[in-house]
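Structures incoming, each one as structure tokens.
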Structure I
Amino acid sequence: MNLTTIAQSALKQIKSLHIDAAEITLAQTKGFSVTARMGDVETLEHHLEKSFGVTVFQNQCTGSASSSDFSPESIRATIEKACTIARFSSPDPYAGLADPARLAKNYPDCDLYHRWNITPVDAITLAIECEKKALAFDKRIVNSEGASVSTVDSHGVYANTLGFFGDYTASDHGINCSVIARENNQMQRDYEYTSARNAKNLERIDWVAQKAAEKTVKRLGARRLKTQTCPVIFEASVAKSLLRSFVSAISGGNLYRQSSFLLNALGKPIFPAFMNIFQQPHLLAAMGSCPFDREGVATVDQHYVRDGELVSYVLSSYSARKLGLQTTGNAGGVFNLSITLSDLSLQQLLKKMHRGLFVTELMGQGVNITTGDYSRGAAGFWIENGEIQFPVEEITIAGNLKSIFTGIIANSNDVDLRGGIRTGSILIDQMTIAGE
């Protein structure tokens, strides 16, 4: 039985129980991943995951249950369990399905599914070759944490008793490589990866291998810095984490719990005037694209920050009702979040900073969304006269997200497209560096 048939059968059962309202989700993911290390196969894993979830709303009470078994008996038992839980739940006037007028009608095909006709044997060959090229790049590369190749296809269905029925299929393919270098009794590791919906858009293994090796060798000779305050550039892959913190701070759950440093910030400037932050959920074959959110609400192009000013929150139907607002179609998060790009290359951004820290890796989880306090372990490079001088490690960078956001001076056009947040590198006017 396919997911559509299962979903239709489940909805029919729910309607026979005379429930006020209900929604169901079905998902199936299948694929495989291989890892090769030191020229040999280390792992070969086949993936097959299934999930069925149901949420029922009865007399303003909510009950949810889930199962990984798609048999008719299990589906029936899961629905009954959700109904039982609802009977013992407290009423919540904010719970319920999305506004029928907001549900996605004639939603677009975002071109998310591209099957990769690669066999496990071919994937193993690719991984071994990738690692081999990385190990051969420089004699200082002495070991490897392996190279991996993966391909996953997923199919999801969302349906509810308002008559909405939506589904889409997506693929996710990737190659990564991680190696270890040694020089003067110091060892360093780094990695590189490529991911795409369509395998034709993956970077070649030569690129992955060379980047992994180059990044690892560049870290040799890393040292600590003196404690100081200086400008900081977040390299594109780690700049994403700043935007992730921003999204968390404007998300409905944190707002109605009053646990966000951006509480009551709507309509206020929180970034420099040149900054725009927006989502584009229907970009073809993009990693963060989605035709509708987890509640079936149509996803739309929209700004969250316009000319530095916060103009919208990130809301689901529930959090919107709690706040007396309308859903923004963001149940499940944001879709292809992007920022306005400058014409500067990364090299020009380094020149603009002139002197400071270029962060390429972050460690730890030291971000307090309630207060905005920020403190994370970091590694990267020290910059003088716009040029890399030496690698840096074992330091902590700290500040407050409010001042970090307002302190953005510029960004560059080296956009990282390997995820749902798309940004180039970002230059902050100053942060505290804790070192020696």
Structure II
Amino acid sequence: MPTLTAGAESSSNSSRHPAMTPKEVFERARAREEALSRLLMAFITSGLIFLVFPGAFLGVWNLLQISGRESVASVSQTWLQAHGHAQVFGWVGSFILGIGFYSIPKMMGTGRSSFAPAWVCWAMWTFGVALRWAVNVTGWEWRVFLPVSALLELAAFLIFLRAVSQHRPADSGKSRMEPWIWVVMSASAGFMLVLVVNLVGCFYVSLRGATPAFSHVFDQRYLALMSWGFLVPFVWGFSAKWMTVFLGLKPLRIKLLLAAALVNLGGVGLTLAGMGWFGSWVFVVGAALAIAGLRMFEPAVNEAKIRGVHSSFPVFVRAAYGWLLVAAMLGVAAVRWDSSGGIWGASRHALTVGFIAVMVMSVGQRILPAFAGMRLLWSTKLMFAGLALVTLGCALRVSCEVIAYQGYAAWAWSVLPTSALCELAGLTLFAMNILGTFVLEPSHAQKQSLVVAMPAKIS
């Protein structure tokens, strides 16, 4: 998905519109880029709202109740699942769809009607996720609206998938797809499968369940599919796309990265088949292969590209991959020793917050300002503070969740609320920084060479 300058766009469009002058072609392409930026910011803004309010705030409330009563059973499972759904689909899912639409070369024309499917996707996705959260929290007419929310989410993704499927390697002047695209495609297949399983689960619960919550066994396997079949390979794929340049690393070990994706897929299959012990070890192997393929912990050979972001950017990215290993190893320990849900919870938290959230916060503040009209990040200090708070909160949560839930020490219960507040503060600072960038920082697109697709490299 290469950078297309105004000149390249002019050449392409001139052959299709011979009567247009170069200036008209340039303005047409610029209008398209501005429309794409508005679409991207809509997805990102709604994602940030889901992150802070339905997601993080409800998560803090749930943990405060658990800590106060020293029992995870004291909190409604529907509320816990509402929190997770808002975080994964509302935040991360909205980011993926928004960046995905922005990234598709020659996706649409320049007229308003050309962007109608993307805006319909945004409306359906946002309403579907919001409806799911509201139904889980309030319980209002959940037998009807729970499956409706799942149908809206799946339909929105199918609109996105249709737009993506119209792009071919020939569109970008390449005869074959790059390796990172294969990894992202496997994650997209996982995303699709998660939405289908979610739909099936919602219909089953609406017909036979006593509450909107998925059953424990179903939810455990659903979470494994969501985490390792969807979220993890997405991060690996975009790490392969950007991290070699951003961190100044040696070229990828492509075979190891592709092997990691295949091994990880095997782990998902084993877990869904009920062989969690073998699957947990396979996830460890897959994570190690991905780290080796990306060269994530190897010394940099070139200067890291940290212009416009905090200088700690490479540290937090590498720390996120450290959390990935911690999550995988805790998954192995959970199968063997968990007796109260504490080790399982710590493993999922290390993965979703330590790995996924830290990566999204790091890379998001690196690329989104450029995609949203060539803006500069509002505050590099807020970036560091947000990442530091989330990392601290995750460390406290993961360690004390095991200690408290397993009954090793009562004092750990009093630390859990602090961990939640640290994470809420860090995620709020991240949202403020991105929204501040969109609202307060001027767009420099008029002063730059026009970019009409995802940049291959961002300096």
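Computed from the coordinates by the stated procedures, all read-outs in this text should not be read as laboratory data. Quantities reported herein were computed from a predicted structural model and do not represent experimental measurements. Cβ atoms are built from the backbone, for glycine too; each structure is taken alone.
Given a value of 1.10 for Rg/Rh (Cα atoms, Kirkwood Rh), for residues 27-154 alone, calculated from one of I, II, which structure does it belong to?
II
Please compute FRET efficiency 1/(1 + (r/R0)^6) of positions 339 and 379 (r between Cβ atoms, R0 = 25 Å, to 0.05) for structures I, II and give me the label with the greatest value.
I
Quick check: 2.0 is what I get for distance in nm of label points 7 Å out along Cα→Cβ at positions 75 and 235, calculated from one of I, II. Which structure matches?
Attributed to the structure labelled II.
Tell me which of I, II gives 137 when you compute volume of the Cα convex hull per residue in Å³, for residues 251-402 alone.
I
Where does the value 2.4 come from, among I, II, when distance in nm of label points 7 Å out along Cα→Cβ at positions 59 and 331 is the thing being computed?
Only one of I, II returns 2.4 for distance in nm of label points 7 Å out along Cα→Cβ at positions 59 and 331, namely I.
Thinking of I, II, which structure, once P(r) over Cα pairs in 10 Å bins from 0, in percent is computed, gives back 4, 20, 31, 28, 12, 4, 1, 0?
Corresponding structure: II.
Figure out for me which of the structures I, II the number 2.7 belongs to, where distance in nm of label points 7 Å out along Cα→Cβ at positions 347 and 419 was derived from the coordinates.
This value belongs to structure I.
Looking at FRET efficiency 1/(1 + (r/R0)^6) of positions 187 and 307 (r between Cβ atoms, R0 = 30 Å, to 0.05), point out which structure of I, II has the largest value.
Comparing I, II, the top value of FRET efficiency 1/(1 + (r/R0)^6) of positions 187 and 307 (r between Cβ atoms, R0 = 30 Å, to 0.05) belongs to II.
One of I, II was used to compute distance in nm of label points 7 Å out along Cα→Cβ at positions 51 and 371, and the answer was 3.3. Which one was it?
Traced to structure I.
Tell me which of I, II gives 15 when you compute relative contact order in percent (Cα under 8 Å, 6 or more apart).
Traced to structure I.
Assuming -23000 is helix-only ellipticity at 222 nm (-39500 (n - 2.57) for each DSSP H run of 4 or more, over all residues; to 500) as calculated from a single structure, say which of I, II it is.
The read-out was computed on structure II.
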